1. Any idea which of P, Q comes out highest on distance in nm of label points 7 Å out along Cα→Cβ at positions 187 and 323?
2. Hey, helix-only ellipticity at 222 nm (-39500 (n - 2.57) for each DSSP H run of 4 or more, over all residues; to 500) derived from one of P, Q reads -1500; which structure?
3. If FRET efficiency 1/(1 + (r/R0)^6) of positions 179 and 371 (r between Cβ atoms, R0 = 41 Å, to 0.05) is computed to be 0.40, which of P, Q is the source?
4. From P, Q, which structure was Kirkwood radius over Cα pairs in Å = 24.8 calculated on?
5. Quick check for you: by mean count of other Cβ atoms within 10 Å over residues 67-74, which of P, Q is greatest?
6. Going by distance in nm of label points 7 Å out along Cα→Cβ at positions 107 and 379, which of structures P, Q comes out largest?
Structure P
Amino acid sequence: MEKEHVTTQNNQSFSDFIFREKANRQYLLIALGAMVLQLIIFKLLYPFADFFSDSYSYIMAAQTNANISIWPVGYSKFLRAFHLITHSDTALVSFQYIFLELSFLYCFFTLRYFYQPGKSTSQIIFAFLFFNPLFLYLSNYVSSDPLFLALSILWFTQLLRIIHRPVWHQVITHGILLTILFTIRYNAMYYPLVTAAAFVLSRRPVMYKIAGIILPVALITGFVNFSRNEAEKLTGTKQFSLFSGWQLANNALYMYPYIKVDDSKIPVISTAFHQQVKTYFDTVSAASAGVSPTEGAYYIKYPGAPLKQHLFAARDAHPDMGIVELWGRSAAIFGVYGNALIKDHPIAFFRYFLLPNSYNFILPPLEKLEVYNTGDNEVSESAQEWFDYKSTHISAVTPELQTILLWPFPALLLIIHVLYILYFIQAIRYRKQLKQHPELYGSLILSAILFLGNAGFGILASPIVFRYEIFTMITALWYYFLLREKLTAPAVDSTSQKTITVTATAH
């Protein structure tokens, strides 16, 4: 293993480790310089932010300062606060990118501080984090994705510190951070499980562990109750998420062409919608009826599908209602309907939704990342007003470059996941050698819980797309290289005092 001149063995402060070690100072200066230079070049090529349907929902919620919306309101609150400072979309994109890269820097130095990887491992991880076009394109979106990713990186880094350097103030800061993540994306639903594992692994008294586990759960419960009450005020029904009902019905409809539905088992609240579903599948072609989750959230996106048709009918019947209220009232109906179908046909649901969505997890589509501004050169009037654009027309110097640069990333994700799994298996086989690195052993368990939690939640919740998997792609990459380095390093056989080398068979 090729070592750099890094003297720390956890016996110096984190700041001293960064600023007094020559290698770390070089990493810091290169990262900051690359960050600024790449951002300038990128914004010359893409002078406008990138938008898709979710962007306009976030902007609408920010404009009205809504406490409940189609999506979690955390990012909309951030947009509104940022709007008080500047209306510039360039400033917003720059902040999102710089904040993301700074979170990478914090985590990168934390990995080096605790695990002291070799020079080549550090350089590969460094290049992936700080010379990667993916993060520029992701940050260019008016979307919760870059902010959620940055905060998730900070959250995971804090978990490493809870394992290795636990202190009491982390209980509070971590609880607040996890709650903020929950207000931004519901993908954070499984994060408390990972948090609990980190506190269990920490070498602190039981009360520290209990407090660290309970506080974020209590804060999140408060947010959930607040959201349910706000939804009831708007729609008449207590709902935590105005989107979950739509997602549940969408997921259930993939199996509809292959099952026989007993009309008598349909809940009364959903009978009218059920008739719309029956009419749709009786009239569409076999190709349209046989779509799968590999094509994304088809029944939510497609205007001719029953969900949007029900929304349009409700809008015509209640022209005085706003779109969020209509969406939320529809969600209450869709959720009951989707839940009824899934309960009655669990095997079909497994076959026609969960299995195809597992393929999405293995090789997810790029989806919105595939093309700049969904291939359009126009934005909504709400975006024009919010960012003070002169018109609704936007442009890019080379919009097709996004497709060229990002198309390999789903395959790269697959490769990283496979390598991570293979080396994790090797770590189990050679766990005695790995225990010579106790600083890595605990966090490896944490990475596995994160990986499995992400897979389980993603496959069960909604059709998976690439941007949902970026966080675990990064952590899997880290642990693959760390494991490869530790498992191929010389080890000492305590019985014979001979130096041996364990070489993993996965390459």
Structure Q
Amino acid sequence: MKKVLIFLVFISVLTSCYDEFRLDNEFSSVAFSSADGGSNQPGVLWRTVVKGEGLKLDAGIYLAGILDNSKERWADYELDPSLLVGTDYTMLPSDYYTLSNSSRFVIPSGETVGKISIVLDSIKFLNDPLTTKMNYAIPFKLIETSEDSILSTQNTQILVLKYINKYEGFYNQKGTFQTVAPNGETLNSGTINNVISGTSIFLDSLEMNGSMNLIGADYKMKLHVNPDNTVSLEYSPNLNADNSPKNIALDATPNAPNVSPWENVDGVNDGGDPTSSNDRGASGLAFGNWPLFDTWDYVEYTFDGEYFITQSDVYWFADSNPNDGGVSKPYNTYLQYFDSESGAWKILYNNNVVNGTPISEANYAILDGTYTSDNPAPGTSLDQYNVTSFDAIRTSKVRINFKAVDASGILEWKVWGVPAPVGYEAAAIASITENGTNTYDPATGTLILNYTVNYALEEYTTNVSTEMVWRNRIRDGVNEWRR
């Protein structure tokens, strides 16, 4: 009996401890959730609605310190635009939405969460191009409550809202491509098997992060799903691309067959900008070929790959007048480029303009004695850069040829260009055009696309046929898989 009594006392102690554990805290409070929806910013909650899946969502608070809520509780709030100062967010226009309660969260008896409903306007909200980005926000601030306190560290919430369309997400893409020359010859062909993603840009339009089997800012395309589930498409150019030509001579390897022992061909691409034709600059380096008099010579650049070049700027070196026996002004000059397809050097002519004057092909690179020291060719001026611009030429090497009465020299030679793509399909895109039926199947989330890629600097085109099947999307930090 004594043992049983001791056991009952032990059980009683355990029960009282459990009851004490289940008791409510002495004080209660209300607060916004610390969830951020993928914003990674304290006090900022990202929420995304899906066009076609409802434009209603909830905002809410939670009750802390009460385990079993046996009565209705409340917390009043206000919208405080000052919370947006110093953020990247803008106040959501008041006519873009309605609130089920404009001032109070109510926590019903038996619940620990109080909510209000936000209904977004299907016309104004969806037709604002800024609502496809995390731009607009509703800034909530708790100001009064029926409870003992408002949690001071979670008394505000910036609710940032945007929408996506149902087409946004990642797609498994399979297909084929064929790159064709103007004469119909197939230059390249292959299969496409990758994952490509689409981002909502407006209503039922997407921007895909690539085209064909290429992913990146230079290969994007826009899709629009029409009411009849046909699909329109076009190229989406990279508006932030820096496609301006650079002075690629700075990283080229210079070479010359004839260099004076005291001169250095490395001077032609040391980055200096002469102030006159006898200014060697800070490096003191210059190219000269003394004593090679009245003889054709050249300086050559070898690049680290193929480039599209569009301009040559040469600053001639001269330390004497013609017939004085030193280095003097050239009286003839022309450019050549290396054609990798034929393996031969060719005269570089492609609508050349020399020092601002267009030169016909018949009048460029004249080697028959027409030009003399008294009648020099265009592009031989001293004390300035002689600029020859032309339509893009693809090459890995370029030469500047010259001839002077005495020896010849160069202080600086710039060549402007952009890297040429590796592979036919990596070339710069000019446009994408439809070349067949393009459709969307809402039952399977499948896009069937047929299009032609037209290139900016090439005459060939690429025909593409592809099937893209919707796989998943990431919304507010949550990975949502195939519906």
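1. Q
2. Derived from the structure labelled Q.
3. Q
4. Matching structure: P.
5. P
6. Biggest value here belongs to Q.
Laboratory data are not the source of any read-out in this text; all were calculated from the coordinates shown. Quick caveat: nothing in here was measured; it's all calculated off a predicted structure. Cβ atoms are built from the backbone, for glycine too; each structure is taken alone.
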